[in-house]
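Computed from the coordinates by the stated procedures, all read-outs in this text should not be read as laboratory data. For clarity, every value in this text was computed on a predicted model and none was experimentally measured. Cβ atoms are built from the backbone, for glycine too; each structure is taken alone.
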Structure 1
Amino acid sequence: MFSRGFRIALLVLIVLMNIGCDQATKVIARSRLEGRGTISLAGNHFLLHYVENEGAFLSLGAALPRGTRTVIFIAFPVIVLGIMIGYIVRKGTSNLLLLMGFSFIIGGGLGNLIDRITRAGHVSDFMILRNRWLSSGIFNFADLAILVGALLLLASSLREERGKHPPSQAETPAPSKP
């Protein structure tokens, strides 16, 4: 099991790295993209387009009254992020993927919370990924950090589940003959 000091140091490092990257990219996006329309990169697969989002992903909840948005997008995330931080610091984990997953989610969540608190409930979004058939919603670095965190939690869960079930006879390689 990792020491409490290591867990806290790794948590702080990942959280600060994600907040720093998120806030830096948002400052650049606001100064260089606002009012410029859409900029197409990488053969039209990566688009830059600046928007101020009052809602969640894909602007969900943007039409809700301001007080309701404040509770849903500021108060609720503060509580959830506090619970995650408390879990890691107090309970701990020997699972590095779990620790990193929570840390990325916390960093991304705090990055977007900083926007909501300092920008009158808005979050700066500016990236879109697309291919011939699919297009992502518009997102930012914090959203990407949350996605990476969720994928790390999924990988941790799959790894743990695989460890609970030993391979069956059909999956066990036959002993080699000398």
Structure 2
Amino acid sequence: MDKIDRRKYIGKPPKKYCTSFESKIKYVSSDDLKGFISYFFIKEIKIPLIVEYNNEKIYLYNNGYSEIGYLPDNSNWSLCAIYDNYGRIIEWYIDITEVNTVDEIGQPYCKDLYLDIVLLPDGKIIILDEDELKESLENKIISQNEYELAYNVKNSLIENGLISVPYMENLCKKIQKILEL
């Protein structure tokens, strides 16, 4: 295992923020979806998760918020779609990953490559954590190949239209239907 555990599990909010939640995780294999999908609903939080984009504070975790996750097989990315307590999308958060897999007890996770993409409902794309990616390369946490993989995947996702509001809305509707939300 790496010196730093880069695993990010889907279907579970970080314990740091949530005291009570409901969740479900399911494996799907169809023509257009193959991998693990997840959902969690936050009943009660310890503290809200707040981020700031363009000098605007945005709540990501709060009472009544929810998240849909997708960990596609044979891909190097994962999705977290975050919704407010009215069911409105707040953001689509895409982790660039080294691998999407399961742990020794069958829990799905991705091995994070630090570079992230945020897609806002207005279509704005924000690239996050390029500094963390560079530092992880310099500190030999990741290899040069992993560094290049992160940028290649990011560029491919954007160029192929996966990082777009219509694509993400359609993907999340499919996931919601399968999970019967």
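Computing FRET efficiency 1/(1 + (r/R0)^6) of positions 101 and 133 (r between Cβ atoms, R0 = 35 Å, to 0.05) gives 0.75 for which of 1, 2? Show your work: numbers first, answer last.
Working: 1: 0.75; 2: 0.95.
Source structure: 1.
Say we calculate mean count of other Cβ atoms within 10 Å over residues 53-60 for every structure; which of 1, 2 gives the highest result?
1
Ranked by percent of Cα pairs over 30 Å apart, which of 1, 2 sits at the highest value?
Details: 1: 32; 2: 14.
Max of percent of Cα pairs over 30 Å apart: 1.
Given -17500 as the derived value for helix-only ellipticity at 222 nm (-39500 (n - 2.57) for each DSSP H run of 4 or more, over all residues; to 500), which of the supplied structures 1, 2 does it correspond to?
The value was obtained from structure 1.
With distance in nm of label points 7 Å out along Cα→Cβ at positions 69 and 93 computed per structure, which member of 1, 2 shows the largest figure?
Once distance in nm of label points 7 Å out along Cα→Cβ at positions 69 and 93 is worked out for each structure, 1 has the highest.
Matching task: 30 is the computed value of relative contact order in percent (Cα under 8 Å, 6 or more apart). Pick the structure from 1, 2.
1
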